[in-house]
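Enquirer: Input: structures, listed below.
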Structure P
Amino acid sequence: MPPSPEARRIAITVKGYPRLSETFIAQEILALEERGLDLEIWSLRHPTERAVHPMNKKIKARVAYLPEYLYEEPLRVLKSAAWSLRQKGFGAALKAFWRDLKRDFTANRVRRLGQAFVMARELPADVRHLHVHYLHTPASVVRYAALLTGRTWTFSAHAKDIWTTPDWEKREKMQEALWGVTCTAQGVQTLQALSGPDRVSLVYHGLDLSRFPAPPENRPARDGSNPMDPVRIVSIGRAVAKKGYGDLIQALAALPGDLHWRFAHVGGGELLAGFKKQAQQAGIADRVAFLGAKAQPDIIALLREADLFVLPSRKAASGDRDGLPNVIMEAASQRLAIVATDFAGIPEFIRSGVEGELVPPGDWEALSNALNLLAREPERRKILGEAAYRRLRQDFSMEGGIDVLESRFRALVDNPLKQRSPCERP
């Protein structure tokens, strides 16, 4: 329903909630809530994972789930469609949808309109503003719902949504949103080229260090020479193409025979079975453990016990790529030496040879060489880990980004009588 004149609440829309791989979203919601903003969460999907991060349990916001597939809740969808037909914004929403459908004639597009009908009808009157994480399908739902109800909306863009959404769609959405933020300089440059310099700005997620224990004072000086105490290498990330785990398995298989090591991977994903098979075929399955998805406490424990963190991100065939992966900063929070690729937003945090070692994306030989050298040099790992921890604390804490978002949201909801056009620049 349309907002009341006194409305002050913000509806945060996400694709799925909660998700183990999206700690940065949960971190942001919790921080904004703790600063006194009145929030609720709308999710396009129900959770698919059993484990839940502790900070998700601390979030008090009401969570509403839209029908993931319209046929699963036909009465809810039909009631919402009938309600939407009677709204002043129906013509504008339908016009936007029809333009989109002609260029993207898919069932997914129709589903987003149906979800928008439900969201628009069921939004409480005390919701003033809509904010959405991801500029692709979640933003379509929010855009249509905003047009139906006369609400303003804003967005946070991250990774896949920037690189795989058509330019026409990003451009038109950004024209209607009040403002947007994204988490890497590369993302800002790409989106500003479509929207102008004032519409999108850089806001790093950063890391809420209060959620993490102080890093270990001293790690064992493992150098790979003792088969009874091998170097411990760890990586955290979904088993998807853009994470580059196929390259990593090749790199691990190429490590010299006199280096003793073990590797642990945390994360689910559609390519997990293929990576396990690749490790078996490479003859390293006995030294590789695929642990599946884990909650934050288990991840922190693994990072504290490790000697070396690795993330070989690369561009996927679909065009998808990482932003600045939070797991890089999580590894830095425990003073862990990092090997990663010089790609996407990673070099905005890790400067090669200073806070870690960077190799070209897709170059498994360079990756293997970097792992081999650092595995044998515990003192070098200590220097890199300390530098990464310092950079995290000085330049990538969560507070700066939350300050920006809080200020912008308060400018919208603390002045409920001052309405702004969806096309007005902030």
Structure Q
Amino acid sequence: MSTLPQERRVVTAIPGPKSQELQSRRTASVAAGVGSVMPVFAARADGGIVEDVDGNRFIDFGSGIAVTTVGASAEAVVRRASAQLADFTHTCFMVTPYEGYVEVAEQLAELTPGDHAKKSALFNSGAEAVENAVKIARAYTKRTAVVVFDHGYHGRTNLTMALTSKNMPYKQGFGPFAPEVYRVPVAYGYRWPTGAENAGAEASAQAIDQINKQIGAENVAAIIIEPVLGEGGFIEPAKGFLPAIRQFASDNGIVFVADEIQSGFCRTGQWFACEDEGIVPDLITTAKGIAGGLPLSAVTGRAEIMDAAHSGGLGGTYGGNPVACAGALGAIETMRELDLNAKAKRIEEVMKPRLTAMQEKFDIIGDVRGRGAMIAIELVKSGTKEPNPEATAQIAKACHAEGVLVLTTGTYGNVVRFLPPLVIGEELLTDGLDVLEAAFAAL
């Protein structure tokens, strides 16, 4: 049970005096390139609430960008990580291995789609996982080209910036980027020229045609896609798109990589979002929700592909840190015990009808989409599909001022995304949606 009262409370201006004082210290010592959504400093977080240093309590519709799926101080995560901290903080798995790493790999083999033999390698961040998936695919196929999709996001390292679609703020001024990366269309139903019902078939045909013409399927090592595109605006590729791309990969000896960093671990109401259309990826990358807030990521996949890299070719000093592994085992325990897939589906049942009703009332809401507790609304200018990033920023700011932490996203900066912890109480969900609706009414 949560020790933090699960209720929204605004007792100062946002930001309050203590947050303002910390902000001035931050400005003096933290690089300007590191941004923050909220101007407040966290003191405690648990369940569906984040409390700041001034005592304001915010309804958490962000989960630290889909990380604190089990809550920000889940009992099993704290218990297991604390016990590991007391035993040892680090030995480096590449020097003296430990059971926690092996146990996480075993859990990943069990939970990820497909009943083939699987192995995993553990790292620290999502970008590291994606980068290593590319290394593994290249080692296995002896090919170099990597195919990614419009609106995709895969990280901030040099290679993953090349894989990422959106220039600002991720790529601007940071090039040159890694070569042999090719981008093809994705089935973005809401914005597909001939309508959402045609997007799956048409976009997959276009993507495959471009790969064949511009690269040659025989040169492609990996195709990497988020089963629900996160930074692109919580885009669910139109039905039929993912199966067609998956089939094309299989037919041409291409490693199909599902980037489940934001969509994995019960977030969409299934362990992994790719399960929705029965996709079994060759490799799957995970991070964010995996360890209850501790830095951990993984590449999991077919044993023969995972074993393609030579001994010593994969690793990193902190990869699969023992405390983070303990946190992951606690997070997975929590997901199983509380059936967080069912909780995610329930969150969708509460949120989607409310958001759809708002869409009928406010014509700047162009689209309501997503699955489970990965839901979004796309804002447009009245009577058009022209993106409306200004209104999106205003809505987010209005919610923040009233004690609801929401995040924006999307290639055009016009999407409000909802990623509540799966342990959030329904009364908080309802209260947060009331605040959102009032923000639209005021706008």
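Enquirer: Figure out for me which of the structures P, Q the number 0.50 belongs to, where FRET efficiency 1/(1 + (r/R0)^6) of positions 174 and 310 (r between Cβ atoms, R0 = 35 Å, to 0.05) was derived from the coordinates.
Expert: Structure of origin is P.
Enquirer: Same structure again: Upon calculation of P(r) over Cα pairs in 10 Å bins from 0, in percent from the atomic coordinates, which of the structures P, Q produces 5, 21, 31, 28, 13, 3, 0?
Expert: Corresponding structure: Q.
Enquirer: Let me ask something else about it. By the measure FRET efficiency 1/(1 + (r/R0)^6) of positions 222 and 270 (r between Cβ atoms, R0 = 30 Å, to 0.05), tell me the structure among P, Q with the highest figure.
Expert: Largest one: structure Q.
Enquirer: When distance in nm of label points 7 Å out along Cα→Cβ at positions 190 and 342 is compared over structures P, Q, which one is greatest?
Expert: Q
Enquirer: Now, a different point. Quick check on the output: 0.95 is FRET efficiency 1/(1 + (r/R0)^6) of positions 14 and 302 (r between Cβ atoms, R0 = 41 Å, to 0.05), derived from one of P, Q. Which one produced it?
Expert: Here the read-out was taken from P.
Enquirer: By the measure Kirkwood radius over Cα pairs in Å, for residues 46-93 alone, tell me the structure among P, Q with the highest figure.
Expert: Going through P, Q one by one, Kirkwood radius over Cα pairs in Å, for residues 46-93 alone peaks for structure P.
Enquirer: Given structures P, Q, which gives the highest value for relative contact order in percent (Cα under 8 Å, 6 or more apart)?
Expert: Q
Enquirer: With distance in nm of label points 7 Å out along Cα→Cβ at positions 78 and 366 computed per structure, which member of P, Q shows the largest figure?
Expert: Largest calculated value belongs to P.
Enquirer: Assuming 2.9 is distance in nm of label points 7 Å out along Cα→Cβ at positions 246 and 262 as calculated from a single structure, say which of P, Q it is.
Expert: Derived from the structure labelled P.
Enquirer: Comparing structures P, Q by distance in nm of label points 7 Å out along Cα→Cβ at positions 182 and 318, which one has the largest value?
Expert: For this comparison of distance in nm of label points 7 Å out along Cα→Cβ at positions 182 and 318, the top structure is Q.
FYI, it's all coordinate maths here, none of it is from the lab. Remember, it's a predicted structure, so these values are computed and weren't measured experimentally. Cβ atoms are built from the backbone, for glycine too; each structure is taken alone.
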